[in-house]
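In what follows, structures are represented as structure tokens.
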Structure I
Amino acid sequence: MAANWATSAKDRIGSRDMVTIHERRTLAESWGSLTEFEVSHPRRDGTRQTVIREVYDHGSAAAVLLYDPVDAKVVLARQFRLPAHLNGDPAHLIEACAGLLDGDDPETCARREAEEEVGVRPSSLTFLFNVYTSPGSVTEKCACFIGYYSPNDRLTDGGGLAHEGEDIEVIELDFEAAYAMIGRGEIIDAKTILMLQWLALNRQG
């Protein structure tokens, strides 16, 4: 039954034309925008429903997990994240390098963020997937990459851009040690978990 529904659902609700925006109201606008929408969309039983939703938009992003395949090491960044602190978690999260596209294509953004945040210029990038980490309320779609590097690809000590308020600690560690941090709750950033899991399934050796 579920498989049949999945097939028919694509025909019934897969079109953007079937979603109608009746009203939008800007609630806040600064770094990003928070907008309240009144929309109607089809239900599985063929009826339509109208709902109110708040959506935060600050653009889309790219992320890169830096990986040295010879020494089996990864480079991660620890930085301050106010929402995590407000939710009762440690204020400084360990993450893969990431940033908003700011008009660049995802690959250019991934390379830029690797250099700015941790001082590494990856020798090559492999695109993994696009991911929405909070599609119920945030428009951000993040393009995720593996960035291959060696010790010769380190350009600077990293640390981020001071004028943007960044103060990033660069962490280089064995892949197995980084992967184990997921199970201990030391890495709780969604995109980083997904890329480490991809690497666990696909790396050689």
Structure II
Amino acid sequence: MPEDIHFYEPANGHGLAHDPFNALVAPRPIGWISSKSRDGVLNLAPYSFFNAFNYHPPIVGFSSIGYKDSVRNAEETGEFCWNLVTRSLSEAMNKTCAAVGPEVDEFALSGLTPKPSRVISVPHVAESPVTFECRVTQVLQLAGANGQKVDTWMVFGEVVGVHIAQHLLKDGIYDTAAAEPVLRGGGPADYFVVNQSQKFQMHRPK
């Protein structure tokens, strides 16, 4: 066990050059969320607080620091899509990080193609090899241990449609490494990519 430990209580500050929290809970899958406003304006934005939370029914969720367009759109329409960010799409994804007004369509801003979904009305990124079509199940405002609400919103959605590019299915098994998914790191500009060289297998004990 290491003896030299940097300990801090977050409420009192971390005392480091950069907040390590994001780097410690990392790398994280990116919630590249496409949504549509009540008036039909498209939105596409990446969220680094994203993950899957349930098998049956499949439920995913993303967390937005601030009540942003994606949260508002999801509440207004009850729908959103998650789109996989791959290495080849990373630059386009980065363009959708731009702080622009709700009237701006990030699909057009990033040169990506909105493709009609099969089950819901919100389009997804045609260039992404994997997409989840989701219906909103819950929108929660987060709170601290003291019960005080914080300006962060968690959006959960049931996955009602799944798109997977055929070339990523090998003998009926999804090949994670072949997709080269991009993950968010902890530094101001840090990302990671998954590839075959990082793969190892370990079966659960019986």
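The numbers here are math on the coordinates, done by the rules we state, and not lab data. In this text the structure is predicted, and so the values were computed from the model without any measurement. Cβ atoms are built from the backbone, for glycine too; each structure is taken alone.
Here are the numbers for the structure shown:
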{"read-out": "Structures I, II, by Kirkwood radius over Cα pairs in Å: label with the highest value", "value": "I"}
{"read-out": "At a computed 1.6 (distance in nm of label points 7 Å out along Cα→Cβ at positions 24 and 192), which of I, II", "value": "II"}
{"read-out": "For -7500 (helix-only ellipticity at 222 nm (-39500 (n - 2.57) for each DSSP H run of 4 or more, over all residues; to 500), calculated) the corresponding structure among I, II", "value": "I"}
{"read-out": "FRET efficiency 1/(1 + (r/R0)^6) of positions 88 and 152 (r between Cβ atoms, R0 = 30 Å, to 0.05) - highest-scoring structure of I, II", "value": "II"}
{"read-out": "Identity of the structure behind 19 (criterion: relative contact order in percent (Cα under 8 Å, 6 or more apart), calculated), options I, II", "value": "I"}
